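I've put the structures underneath this note.
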Structure I
Amino acid sequence: MEQVGGTNKTLVIQKIGSILDYVSRNGPVSSVSKMAAELEIPRGTLHRLLNDLGSEQFLNRNESGYEVGWRVLSLAAHALSDRDIVQLARPFVQLLSAQTGLNTSVYVRVEECRMCVHRVEGVSILRPTVKVGELLPLHAGASGRILTAWLADAEREELLRLSRERFPDVSSKQDPSWWMTVREQGWILSVGERDPELAALAAPLFDVSGAVVASLSVSGSTFQFSKQDTTYIAKMVTECARKISLQRR
């Protein structure tokens, strides 16, 4: 989309919001003139924004007119799913953080990224490195591995390829059969991938069909992990993840 700044950027966002709302309520929309009149947006501006939204797949244009695109539907689905996950996971995340002293987070997959949707900070001298809503690489880190390990081979490899393209500065070394190990043991430990001073351990959250819908992870400094029994932490995380998964059934 076109780059704008300041007040103009706010006005463009308002127009985009109006367009998406209009199409979602009236779609398929075949008359651009009628839309322009009702939204009070100049036709030239509206055509440009419609083209931009179409190219970014927020809108889809077919023979019937403009309809809501798959990216809007995907975001809506994530929002509803994420809210459910956060509500169910909140007390477990709080308890797990208190028991381990580690940062405890819930991640979901958003296209070729992973996003933190809930987090409780543990006891650490390091400043927080992850914010709720932040998009992170899918190809690096414990949660990224969890969110892709149970996918079909072709889908997993394509998502990891896209993630590497999107985050070229983040490298990751892994055994070719890492996903088999993750499936077998039900958790994975990542040390120093995004940050040499940090480590994380994650386990999957499943839905009723057995699909992975989120990742539960604990993270902290490599020093914190070196002072604790990794197997014991893994047992705590996987048991907590199991209880959250059961709540979704």
Structure II
Amino acid sequence: MPELPEVEWFRRSLAHSILDKKIQKVTVRDEGILKDISKHSFITQVQGATFKHTKRHGKYLGLLFKKKVLVMHFGMSGSITTKDTDQGKIIIEFRKKKLTYKCPRTFGSVQLIDDWKEWIDKKELGPDALHITLKELRSALKNRTGMIKPIVMNQQVIAGLGTVYTDEVLFQMGVDPTESIEKIDKKELHKTIRQVLKTATQHHGKREELTQNWLTPHRKPGKTCPRCNGTIRKKEVAGRSTYYCSKHQ
């Protein structure tokens, strides 16, 4: 599932390649991927327009026109590419470029909205995990009780963390995923979230290229922990597959 680092890399890539270029043609191959808008209306409003800015909040990507915002969510398996593929659900063509939104498992969505900030507020998304301040984190976690993993993954608490990078944050901190949120050092949590997401984004969201002393390249039960030679284990935490070190966590 694309999480914040992958979506941030999508945003940065598009910011350097499609802004201020007139959209020549729009093809919608799967109308089911559109949210709250018909295929005809979507094509009519997007074709001929020009993207002016890019935004991201959590796992949502925003491409801003002059008066509208095209919002992409990538679900379990979505991504963007400059190539046409059989899995392409929406193809946006420029004069010399092409933007293809693909989502093989069709859990993602594309929609048009009027205002980016108002839309985020209406969805009640928490602060963006890459830019959250310590003060915002303390406020978001105030009066929260229960296991740390599902709380940190709650998009209305902190927007952007999924199961992979939440596991990585807890691995780096040496914290059991079922530990009570009340016992967590909030300053250390804030620092680690920022470090993990910043590093993953610098690697273009390519998880296989992350440093080998991280958990992410070793997400398989029975593998040796790259930090302490413990054993990587897998268990369900709040219904989510969770990987951790049996020794230092």
Structure III
Amino acid sequence: MELKILIVEDEINSQELLKNLLIENCESITITGVCESVKKAIQLINENKPDLVFLDIELQDGSGFKVLNNFDEQHFYTVLVTGYDNYGIEAVKKSVLDYILKPYAVEEIINIVDKTRKKIDFLKPLKILKNNNKVNLKNDKITIKTSKKTTTILLEEIVIIEAFDPYTKLLLTEDRILISELRLKDMILILPNFFNQIHRSYIINLNFVKEWDRGRGGKVFMKNGDIIPISYRNKKEFIKQFSLFKSF
């Protein structure tokens, strides 16, 4: 599928660099626009309906967060771009797809485009799941169909999600357990970014991390007493996401 990308960046050199990196290293993309202001970004998002927006935080006429605040429901994925590393908490609050620092790294750009494509590819089967009442995510709640009933819970009640072939087991606060018909690999695609898949069998809520062991693979010690392994292949993404989150 062709991925539509909008670049919102107020530095001309950075605009051209990011545009060229995307065109030279990512297949099946279209740059639908490049702009440098909050006002123009809102206009182009409404007109061009991009799939992915690279959004500089500091623009000519204000903060890039003003762009996001203009949309009650975002039908696009956002990557916040900045030359500074002090916006991580706000990025987590806005549940953006990713957060990158200048100067741009080619591998990071490629990974972001791939991540966006995977999430978009999931939208069609997700609509089917919603129509079958298997899952529905809205604001801070998730509605899940189990074998016996449909249950709505707060996202903040989910501590750990564990693969429970062919389903998933949700470990909730107050030692409650819920079995969902949704698979783990589908679950991670719809959850906000304070959830992290640290192992092929586990997704954790970062709010409930007490501490973690920095060994080769490593382990996460959860506030409920559970100890969850971190796979080596998932460790880098966990460290990045948790480092943004830990200042809460």
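Computed from the coordinates by the stated procedures, all read-outs in this text should not be read as laboratory data. These numbers were taken from a predicted model, which means no experiment stands behind them. Cβ atoms are built from the backbone, for glycine too; each structure is taken alone.
If helix-only ellipticity at 222 nm (-39500 (n - 2.57) for each DSSP H run of 4 or more, over all residues; to 500) is computed to be -8500, which of I, II, III is the source? Numbers along the way, then the final one.
Numbers: I: -16500; II: -8500; III: -10500.
Label of the originating structure: II.
Work out FRET efficiency 1/(1 + (r/R0)^6) of positions 154 and 226 (r between Cβ atoms, R0 = 25 Å, to 0.05) for each of structures I, II, III, then name the structure with the largest result.
Values: I: 0.10; II: 0.30; III: 0.80.
Going through I, II, III one by one, FRET efficiency 1/(1 + (r/R0)^6) of positions 154 and 226 (r between Cβ atoms, R0 = 25 Å, to 0.05) peaks for structure III.
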